[in-house]
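J.: Take a look at the structures below.
What follows is calculated from the coordinates using simple rules that are stated; it is not laboratory data. It should be emphasised that the depicted structure is a prediction, and the values quoted were computed from it without experimental measurement. Cβ atoms are built from the backbone, for glycine too; each structure is taken alone.
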Structure 1
Amino acid sequence: MGTMWDMLKPALLMVLVQIVFSACNILYKLAIFDGMSTIVIAAYRLAFAAITTIPLALVFERKRPQMTWRVFYLSLLSGLFAGTLFQNLFYGALVLASATLVSAIYNLIPTITFVLAVSFGLEKLNWGAPTGKAKVTGTILGLVGALVLVFYKGVEFDIWPFKINLLDPEDKQIGHVTDTTSELLGVLCVVISCFCFSIWLIIQAKISEVYPCPQSSIALMSVIGTIQCVILGFIVERDLNQWKLGWDIRLLTVAFSGIGASGLMILAMAWVVQTKGPLYASAFNPLLLFIVAIVASMVLDEKLNLGSLLGGVLIVCGLYAVLWGKGRETQKKKIAQAPSEIIGDLEATTPLLSS
């Protein structure tokens, strides 16, 4: 029984992570529709994340390298790209486009990261190898899928015999945005946010080389991001009523996303990555799109159509092609660097998508 649980635990944790992240996307949409400012959501989420991750870092990472100016500078950039810019652009996209569309394009992050890594010379294209062809093909599939999502709708599907529309324009402060121009602007926002997140991944890789303490790094990023968002927030949003939290959807959104997603789920993901590798953890990302699409079609009155289905499939196929190519390259590097006596062990423990 213990062995079966050990095998299932990483998968169950990653499913839970995607469920929590999906719930966050739905809650963001509800809080924004309730009239909550996106900059206020970002500031409070990062604040709750900092409150959660600081104790975790103190408990699990008691021995840390000395803080240097380089680490602090990289942390400032980390807070800017993953905190201030990513959060506000992502929430802005949710104002302008559907949660399903935003969640689908979010899967482009590995593809965009690959493109940036090649552009900055951090990754080799390696077109002559099957792995290089897979990554390039995956990148193209992801871009085509995003274009299909945006420009092609097709036949609509109604999968629910009844619906609970929580976005009632008569009871809320803002209307439900559905026009094409706003949707295109929302797509632009989420694509730029993906670029910001990809840049953060590259920055985080640099930080980990000199400061290999992920919880402490995330805690520092959350603190810096909170300060940046609060300063920006009081410049952009001077209405103090926007900053008040009651026992409502606004408090639930920022507390759940900050404590649950940015705190506890990040810790769970770190454990899975350490146990099974980053490729295994990335394999569960498309589950977020599936959950959000199903739930949003029921409670947010979002339409499922042929274009969203085809575009989502293309993006997911592109994601797995990029992950497969990267996974095979990582496996070959490990085998080349490993002593001959442990090559068999490495081949036996290849991540799921590398086979």
Structure 2
Amino acid sequence: MSETLKNLKNMNVKSFQDDLISWFEREQRDLPWRKDQDPYKVWVSEIMLQQTKVDTVIPYFLNFIEQFPTLDELAAADEEKVLKAWEGLGYYSRVRNLHSAVKEVKEKYESKVPDNPKGISSLKGVGPYTAGAILSIAYGKPEPAVDGNVMRVLSRILSIWEDIAKPSTRKVFEEAVRQLISEENPSYFNQALMELGALICTPTSPSCLLCPVREHCCAFEEGTQGELPVKTKKKSVKHVDLIAGLLINEEGKILIHKRPNKGLLADLWEFPNVEKSQIVHPRRVLEDFLLDEYKVKGEIQTRSFVKIDHVFSHLTWEIEVFAGEIIGKVNETATLKLVTAEELAEYAFPVSHQKIWKEYQNTIEK
């Protein structure tokens, strides 16, 4: 046994399992993906829940399942429609990978989500956590599903002082779960650990007096729950100043552009934008960019109508937005289009550009 997990030797594992699962049976939140154990729905919910809060996910999940109620229907769906259904959730590579993976499941596994570690782990975008979550929750397999909540809970219960920011540390927690997991009810066991981290064993000010497994917790006994888990800070976040243009032609159509199919916000649509210059007026920078990049002549207003701040995990944007008119003809392509305000709603935009459109509408209504 790993030296890190030495406190497992002194734990009454069966008592820990019973206390944890009994609490979950009483206190679990009523969430739409818990209505049944459909592997497809479990899969969709777990992908959505990565880097997104539960309350945010619920309406997206309901809408997504309404549009694509089965794996086959998602596999057959047009990518633009799938991206539109995901619009606002961010981290769009997640849904692209999901879309690719369900197509593979349809073709290779006759639309049945694999029920074994090798098969499910081979699917695009399915890492160790997602694989473990689907196998345990949907199929009742005693596989670990280790996310940030689980690492936080177990670091306190077992007094694990290894840095959870290091990828290698995940193995320590997977080993712990394998030794603790209930063989009889792995679905509830894994969900209970996650739920405990979300509701009780929170990052700051954990509610130890309400914890159903307090008597099993080394950190509570030692008074170190405020110091665990150990997590090194992220690197500094890069800041970028951008200028964007909301340009309209004489027919009232709006110019939009599709981002590249790789990289940040791949394949989403946006209003033309470029990095700000420190020495040239934004209006001139934007007009030059439109001409050089898209062969579009634009007449940009002198003053911007809004500034939008948007925060990514590794990057922040400040976008200063100008309205303008298109002079002459636009040569439309697969990635450069003129659309009406009504048609705009059919295209998937990142949150920052949804805000631009909303602010523009507010401006013209005043």
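J.: For Cα Rg over 2.2 N^0.38 Å, which of the structures 1, 2 scores highest?
T.: Sorting by Cα Rg over 2.2 N^0.38 Å in descending order puts 2 first.
J.: Then there is this: One of 1, 2 was used to compute mean count of other Cβ atoms within 10 Å over residues 228-235, and the answer was 16.8. Which one was it?
T.: 1
J.: If you don't mind, there's one more thing I want to ask. 1, 2: which one has helix-only ellipticity at 222 nm (-39500 (n - 2.57) for each DSSP H run of 4 or more, over all residues; to 500), as calculated, at -23000?
T.: 1
J.: Among 1, 2, considering only distance in nm of label points 7 Å out along Cα→Cβ at positions 116 and 300, which has the greatest calculated value?
T.: 2
J.: Next question, about the same structure. Taking relative contact order in percent (Cα under 8 Å, 6 or more apart) as the criterion, which structure among 1, 2 has the greatest value?
T.: Once relative contact order in percent (Cα under 8 Å, 6 or more apart) is tallied for 1, 2, the winner is 1.
J.: Then there is this: Of the structures labelled 1, 2, one was used to calculate mean count of other Cβ atoms within 10 Å over residues 100-107, giving 18.0. Name it.
T.: Comparing all candidates, it corresponds to 2.
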